[in-house]
Structure P
Amino acid sequence: MGSRPTMELRWDPTLREWVLVSNIRRFRPWQPSNYCPFCPGNPETGHGWRALILENRYPMLMEEAPEPGNHWFYRTGKSVGRCYVVVETPEHNIDDISNLPIDQIEYILKMIINKVREESSKEYAQYFLWFRNKGREIGVSLTHPHSQIYVLPFTPSRVERELESSREYLNKHGKCLFCDIISAELKDGIRVIHSNDHWVSFMPFYSHWPFEVHVYPRRHVQLMTELTDEEIRGLAEALKVSLCGLNHVFSKKTMPYIMVLHQAPLRGSYPHYHLHIEVYGVLRDEDKIKYAAGMETGGGNFTYDSVPEENAERLRDSVLKNCTYKA
């Protein structure tokens, strides 16, 4: 029974959310020391490219997904969708995307936006989730700079909560919740990490992770495909500076983090929603990791061992000292 290939969605009726199940994932290579499938010249990559979007060979979702198993009590669903790997540079030993030129980050963003357009036409595509895991502490299986895309047949539960909160806020106040959050952060100023004409990055008042950074467009937009060329360029700058700051907060090592794009679902109308990117820096001090433990995982509410304003000041200092760049 354990060796049978299984790929399906399983519904958690207590939390009302899908769990993605795929034992295919256990066969993926884990931090090999003598081989990298993402380097130039390999069968999947070839030569002469700046960045690539490849099919994930060990996916959670497939366009031709198998039929799910039937259970006498629990609800299951078909794992229909796509999983991609975004290989961000041919260079293997780049520590982080923040070490790439702004032009290269902009190029990657435009590739992802084109993939959003392409996947939006697929019948199964409900949500486009782009995310980046950095660091062995996060569980990264391959160290070549890369991020991932999941094209999902459902909207992630965290985004569902944001959609509901922003819908209620608009109905009650007649304004966008996220626009008001940006205004509050800019007014306070003390948690702002970087800003340009089109984007603002800040450590939220309600941060969950020790060095959590949110990156918001100043303009109220729902999807990556709505961004102008100037806004894409501004996002490349904001990501480079914000992630650079994170990676230099501590002297001994760079910051392990998770970065996730939150945008509106691909189908339907969501004028109350506001696209943004969330980054969760997991170190709370030199070589001390913030774990999602009993209260966080079991209780569902985060504890914060410092004060966001203090960590924002440390992050801002890191940006000022270490993050010069060419516009």
Structure Q
Amino acid sequence: MATNLLRYRTGPSAGATWGVLDGDGFVAPLDGAYATTGDLVEHGEDDWRARATEAGSVALDDVEVLSPVTTPCRVMCQGVNYREHAIESGMDPDALDFNLFFDKTDASVTGPFDDVVRPAHVRLLDYEIEMALVLRSRVRGPVTVTRENLADHVFAVTVANDLSARDVQLPQGQFLKGKSYRGFCPVGPYLTVLERDEIGLVDELDLTLAVNGEVRQHDSTRHLLHKPAETLTELSTFCDLDPGDLLLTGTPSGITAGSPPAVVRRLATAILGERRLWQAFVRTNLKKPYLVPGDVVTASISHPLGAADLGTQRTAIVAPRDV
């Protein structure tokens, strides 16, 4: 049975600790102290497995749940990895015979219930729910990952939201900057550890994101174009990895930003020029329901038959404070 681990503190001045969530809304604290997610992955298994057999002693409602992924860490990402999202991004999913990789800085990682500040210069703030893999193995060269050995490389799965400033990312061609402002990667609430005979559930999870209660994204990881084993195999050919690193596996359709097919973009660029094209893009997109201060985003991932529940994160979008 899947086990939900969480990182939390019991008060503003308390240190972070780890625990196992039981089925009744209580947390069983771990005995050991694990400073990082990597420490927990490498040294905490006996501890959390022992606590998973006990009833919790701390009410979940009485703690502050923190990001279950600590920094520093790598935050690697996949783009256009769902069929319908590829279509809404102006791409042909049947012609995408390669994995699209990019990254976010770990300054973007924040907790599952933390407010996120929309930077003052950002007007097109978008959401992207993603299943994220929390990695188990240390990789320093190419490895072959298969469905049979996937659990050797994946410690847990969690919920992530790849928040994106489209008016930075797209006009400037700055994926890293547009997706890495502080708070732009809410993670958690839990690390959901799947047993070896359950690891196939990563291909069967439902993702749902809502803004102010209105569902904007809903899909299943069944529709991933590039599955985790294939992706980790390719990633290992050009990227070192460590326990506790994070891989976001792509977002479903339903994002706010849209893009015309590539042939239309090329024609518009030829007519308008690159700069005027993106100016027109921003003007047009200002009419769309991008995230603004006051919005609340909820993001949930679970198995349709109840075999795993990664929990629900709640993110309030706020304006910058006056300095």
Structure R
Amino acid sequence: MVNIALLLICLLAGGLLRTSRLLPTDAHLTLNQFLVTVFIPALTLRHIPDMHLSPQFWLPVLVPWLVFLMGLLFFGLAGRSLRGTPQALDGLTLGSLQLTGGISSVSFVGFPLFELLYGERGLAVGIVMSQAGTFGVAMTLGVALASWHTAQHHPVGHHPVGQPSVRKMLGNMLRFPPFPVFMLALAANGAGYQHSALVRDLLDKISAPFTVLALISVGMQLQWRVRPEERSHLLLGLSYKLLLAPLLVFLLCRFWLGRQDYVTDLCILGSAIGPMNTAAILASRYGLNAPLASQMVGIGIPLSFPILFLIYYLMGCGFL
């Protein structure tokens, strides 16, 4: 109950800070930068070197890639079936749905939630899922997809950004502070490095505020207003992200792989988390349907919380 109360209080505090106008409307952007440049690297350095990276940890790496690729297929087929109807998907809308509907917000939502539900071992799996999974997808396939839709659906000479390249993608990954820190932590793990008590305590203290600040940041970004013309598109995107994607991962893990452990549970939960904010940023940067992408994040994240707790409860009771 304490963990659930903390979750609700932080989300409520974030929402009140936004509506009370005590902070600038874009204050969450500054807070997000602080989380990305300080707290997530500290968490990564704290937990990855001490982890026993057994083969089971390939699953949280691979699941985000699978969810994204299945999303490409799902939205592509949906776009074809809706041609000629009032709900038809233009290319820029299709691109926004594929980006935001296929990538979970594991860092900002998953990290604090996994830690609240599973403790340090849950947070460790979340770090692997985020850095090698969702972030890897966003910076490679996500960038390539957004660039392709831009080239296809914007007039020649009016592309918001240049054409994609392997060099640009690698540059984006290396400039994102958690990723090089993640690679460094993996190297330390492979070399058998173990933190001293002093270093462990220091990293614990630096990263301690992450859960509270991340949830407050999420609360500051919550929104419920839906543009009437985007309701059907939003429903389509969130139906895949919050319902179909976790169902697919559940069937894969439980029935095909025959696995039933905490890592598998976290993969199922991770696939049901609301869309990644970075995906919405990519949609805006590449000239896709930015308002829809923003709504996918702002509405998808709060809607995902009751679904996540329901899935967690059903797994705990043995129903899943």
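A short reminder: the numbers here are calculations on the coordinates, not readings from a lab. On a predicted model such as this, the values are computed, not experimentally measured, just so you know. Cβ atoms are built from the backbone, for glycine too; each structure is taken alone.
Structure above, values below:
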{"item": "When distance in nm of label points 7 Å out along Cα→Cβ at positions 132 and 236 is computed for each of P, Q, R, the largest belongs to", "result": "R"}
{"item": "When relative contact order in percent (Cα under 8 Å, 6 or more apart) is computed for each of P, Q, R, the largest belongs to", "result": "R"}
{"item": "Structure from which 5.6 was derived, distance in nm of label points 7 Å out along Cα→Cβ at positions 84 and 124, options P, Q, R", "result": "R"}
{"item": "Comparison of P, Q, R by distance in nm of label points 7 Å out along Cα→Cβ at positions 76 and 292 - largest value held by", "result": "Q"}
{"item": "Test item: helix-only ellipticity at 222 nm (-39500 (n - 2.57) for each DSSP H run of 4 or more, over all residues; to 500) calculated as -8500, pick one of P, Q, R", "result": "P"}
{"item": "Distance in nm of label points 7 Å out along Cα→Cβ at positions 60 and 92 from the coordinates reads 4.6; which among P, Q, R", "result": "Q"}
